[in-house]
Structure 1
């Protein structure tokens, strides 16, 4: 059964998710992106759980963190916006040639609101950093894998229109509260 107060904002890396979430306001509780957290943690301890060292371990850690965040949010009041959801783990698994079955099973158990807000790749705003190292061209298949994962998991895809950060944050707020 979907959680009416759990909303996912997802999309290709560098499409503006974090910036939008930083600007949605205090009425919406935001859950940070697990992939960036895991990559930073693994790099800080010299761990193997990164997409370039051990993709299987990375997807396993990503799924566990995503489930933990979903479970923690069940104790909160009001709307909660997730910077990526459990079906994103399916996309990571598929793209990294890792078995997606655990992520598929988890996406059936841990649900969000039926509408998933998706940001398309946008080259003009794309940047790289310590955790985001892929080229812009590589974000295109990533985006397709994300859309496919959410579609197969039974979610309705709602495209967030391009525009200013303020306009995009207002669009997201309007879909949540």
Structure 2
């Protein structure tokens, strides 16, 4: 397998939306296999958006710790400097699954997150683009394994267009300020 993490190179891909090389494609395939081996894709009934999620801290704790460390140590300084923001920590790290039989889209919303991140884990699907209407940007051209980040709570409402074919998997990262 290729290296897990790629060298952190930051690029602004949309208005206040940052992209980083993050995972190799081989590691994304490994993560999908790890998620499927757990076999727990459960909708969160308390979440009004009701996605099929797999919580890494609960189900894949060693992978959670490795990703958390890399995000805070390698990506965190870029984000803090770019947005001139306070220190933050990971609040949630979970995989999301969209299928033709289940979740197919996600309505416009803000995250309950200081800074949000998303990583596309596969590309064997059609539709299901992550869209930011205010920024007039979507992630269709973002490669598998790239991390995109944005301010979560206020300025970047986003949605996922309907899935048309296949299964879409992504990794979502929510953060909160260190108090």
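Just so you know, all these numbers are worked out from the coordinates, no wet-lab data involved. Nothing here was measured: the structure is a model prediction, and the numbers come from that model. Cβ atoms are built from the backbone, for glycine too; each structure is taken alone.
Quick notes on this structure:
- The greatest value of relative contact order in percent (Cα under 8 Å, 6 or more apart) among structures 1, 2 is that of 1.
- Which entry (1, 2) yields the derived value 1.4 for distance in nm of label points 7 Å out along Cα→Cβ at positions 8 and 24: 1
- Source structure (of 1, 2) for helix-only ellipticity at 222 nm (-39500 (n - 2.57) for each DSSP H run of 4 or more, over all residues; to 500), computed value -5500: 2
- For volume of the Cα convex hull per residue in Å³ computed as 115, the structure of 1, 2 it came from: 2
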